[in-house]
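Pasting the structures in now, so scroll down.
Only the coordinates and a few stated rules stand behind these numbers; no lab work does. What you see is a predicted model; the values in this text were computed from it and never measured. Cβ atoms are built from the backbone, for glycine too; each structure is taken alone.
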Structure P
Amino acid sequence: MTYPLYRTGTIAVVDGVAHRVSYAVGDNYVHFPQVRDARPAPFPRQELAGPVPVEMCERVFSVQVYAAYRDHRVMVDAAYDNGTARVLEAEWDHEWATINGFVQENSYEYYKTVDMRDLRDYAERQNDLLFTRWRAARFARPVEGITPHGGWPNGQAAVVSGRPRSGVLETEGGRVAEVSTRAEYLGSSCEVAGITLDGSVGVRYLGSDFERAEADGFRQDADGRWSKTVHIFDLARYHEVHRDLLFDQWRESRDSLAR
């Protein structure tokens, strides 16, 4: 039996329910699977089919699943009914991949089929496909010479229309995950701590090259983390990381059945 919450592809959430869809970033319509005799949108939610206005969707995102296998990061490319998964070595360490039984399928990619019970730190990367649309509708582009000063929670949550999200959340389909929001700033991966209405964003550097962080304007805060306030139009690849809090329960239940 495979992990029942495994998924990949493009997902739209409508009324708290997740649907598999197709969507091109910037398009005005999300394309749901066609059903026979479907009526044109808008129509009752349970009959979603064909092109649907993107405004009807609470979220639209693409999903990639990552985990740790033998203390090494892998992408879970597919999951099978027999409880195994096809994984891609995701740290570009080809020597490690070869030693650990991965098979090279092209110049850069090494794959292996593993027991899902051997995976740890199972998490979804949810790429926010509506972020640029949402940003353009709510914020003005930065004005040269004006430095952003907001973006950090200061007695109130620095959240604009539901972004960013963080903490332990119960999401669609009964999923429970520890969520953090991330984006790239000047090519570096950062955690998005908060967003304020003036377009200021508080970000924390997630890399290990602290000389680069300092050169890019990050400064250590009271907690020793490298932080900076930037403008929302300076961010790229905005996404959420959902560390699945139910996967270990499933894995342990599978282990007990195997004994």
Structure Q
Amino acid sequence: MALQLGRSFIDGIRRVLSRTGGVLFAALLALQILLQTSVNTAVIGFLPPEAAAQTQETLGLTLPISGTVATALFLLVAILSATYFVVLARGITRPMSELATFPRELYTRRIGRATLSVIGGGIVVSIAVTIGLVFLFLPGIYLGACLLFFFFEVAIEDERAIGAIKRSWNRTKGNRLKLAVIVLLSGVIGGIVGVLATVFDLAGAPVVGDLVTNTVSTLLFVALYGIIADAYVQIRGDDPSGPGGSGARSPVDSGARADHR
């Protein structure tokens, strides 16, 4: 199905302005802050005492724990983040009429396998896109567009890592130029967040900077994921009711059918 990019932006924002969007925003914000805090704490924890004291003045949020514990916390949050993207994909792609609910199936159905697939495949996708961006830039944008639906394929279609990569590659055919716009938008959002962080660092307010940048980052990226989700629903061809997606097939139902195959 041909992608209507403008509609994806409008309906994607509508998707996140829902109870499901609110839950996903709160969860991602908590994960972002925990991730930032654990990294800051780990850095300080492994530095010599004098260097740690000086560095702590320039870092933001930290916890009163050792570097080893902070590293373990970081790894735990990283795993939870992979689980989060599974839940996000399942939750935000449902029909508009279902977004006021948040059923258990979103975070229980085959969640362990899906999380492992997101972690394994995510590493492959990240390396491929990063190499493309570093060396020639445009190949990175192209790969980003081709693999944009990777974690949706894992979460909704119950694909494993390699299968999800292949399926995303095939599903994006014919729409990659439009999807590249979304990939570029993610870069713009990253740039905005980077500028904000720099401003607060220069102002000597790293703690406030961490809180503000993580909040803004979460808000913008959840909106972006809503746009990607709507693009996925359109291209997947599950949207017979037209704008708004009220007739889209629920990914929870799709997974239930997959369990019986």
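One of P, Q was used to compute relative contact order in percent (Cα under 8 Å, 6 or more apart), and the result was 16. Which label is that?
Of the structures listed, the value fits P.
Any idea which of P, Q comes out highest on Cα Rg over 2.2 N^0.38 Å, for residues 93-228 alone? Write down the numbers at each step before the final one.
Values: P: 1.34; Q: 1.20.
Looking at the calculated values, the largest one is P.
Comparing percent of Cα pairs over 18 Å apart, for residues 77-164 alone across structures P, Q, which is largest?
P
Taking semi-axes √(5λ) of the Cα gyration tensor in Å from the coordinates of each of P, Q, which one would give 33, 20, 18?
Derived from Q, not from the others.
Please state which of the structures P, Q yields 1.0 when distance in nm of label points 7 Å out along Cα→Cβ at positions 197 and 221 is computed from it.
Of the options listed, only Q reproduces it.
Out of P, Q, choose the structure whose coordinates give distance in nm of label points 7 Å out along Cα→Cβ at positions 29 and 53 equal to 3.6 when calculated.
Numbers: P: 1.3; Q: 3.6.
Structure of origin is Q.
Assign the value -3500, calculated as helix-only ellipticity at 222 nm (-39500 (n - 2.57) for each DSSP H run of 4 or more, over all residues; to 500), to the correct structure from P, Q.
P
56, 25, 15 is what came out when Cα extents along the principal axes in Å, for residues 21-116 alone was calculated for one structure; which of P, Q is it?
This value belongs to structure Q.
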